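J.: These are the structures, in structure tokens.
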Structure 1
Amino acid sequence: MRAASACFGFEDKGVALISLSDKLWDGGKACGSRYFLNCKRGNNDCTEHVGSTAGIVAMVVDNCGDCGGAAMLLSEEVFIGLGKLEVGTVLVSYQRSI
């Protein structure tokens with residue numbers, strides 16, 4: 001069973017999802033916005049396609065407080081598209097999309 005999100009409750013928004021830190025969350029104004037994410041070049045923890053224009057667009061569905069010191073938390077599907085899951089963390093560049 002899927003957990004409820006702060007933005008959409010139990011409404012299914014797919015699998016390309018992220019939770020933002022308080023700084024990016026902006027009191028909930030970020031709900032539903034999208035971010036273009038790409039693994040930072042030169043990072044050995046990136047998947048093979050990274051470093052090109054390939055990346056992932058993910059939707060903001062929740063807030064993760066301080067996110068354990070990160071800017072955001074990625075759904076497993078987003079993480080796998082950017083980096084090696086067994087590593088547990090990946091350095092990404094991100095830009096808010098329209």
Structure 2
Amino acid sequence: MIELLNKAFESRVRLGVMAVLVVNDWVDHARLKELLGVTDGNLASHLAALEELKYVQVRKRFVGKRPNTSYRSTVTGAKAFRAHLDAIERLIPRT
């Protein structure tokens with residue numbers, strides 16, 4: 001059963017990122033940082049790893065005159081995250 005767990009989500013930061021993104025459309029970097037209580041650099045490195053796996057999509061744009069980076073889960077990312085949660089649930093005995 002443990003082989004069904006996705007190594008991409010072993011980090012609590014990545015787990016948190018995906019938990020936020022699968023239930024929201026687009027979430028900006030500052031909001032993710034605030035919700036997860038992590039540093040910019042830490043968040044950026046985990047987001048880059050998830051982007052490389054095609055689990056998150058990045059959107060860079062300007063809001064007014066300020067740059068804004070937002071993220072959302074891809075369909076692939078949402079499916080992988082759901083499968084990971086399902087694998088965790090299978091490990092928990094039912095009473």
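Taken together, the values in this text are just the output of simple stated rules run on the coordinates, not laboratory data. Predicted model, so just to flag it, every value in this text is computed and none were measured.
J.: Compute mean projected area of the Cα convex hull in nm² for each of 1, 2 and report the one that scores greatest.
T.: If we compare mean projected area of the Cα convex hull in nm² over 1, 2, the biggest value is for 2.
J.: Could you figure out which one of 1, 2 the value 57 for percent of Cα pairs over 13 Å apart, for residues 26-73 alone was computed from?
T.: 2
J.: Given a computed value of -2500 for helix-only ellipticity at 222 nm (-39500 (n - 2.57) for each DSSP H run of 4 or more, over all residues; to 500), which structure among 1, 2 does it belong to?
T.: Label of the originating structure: 1.
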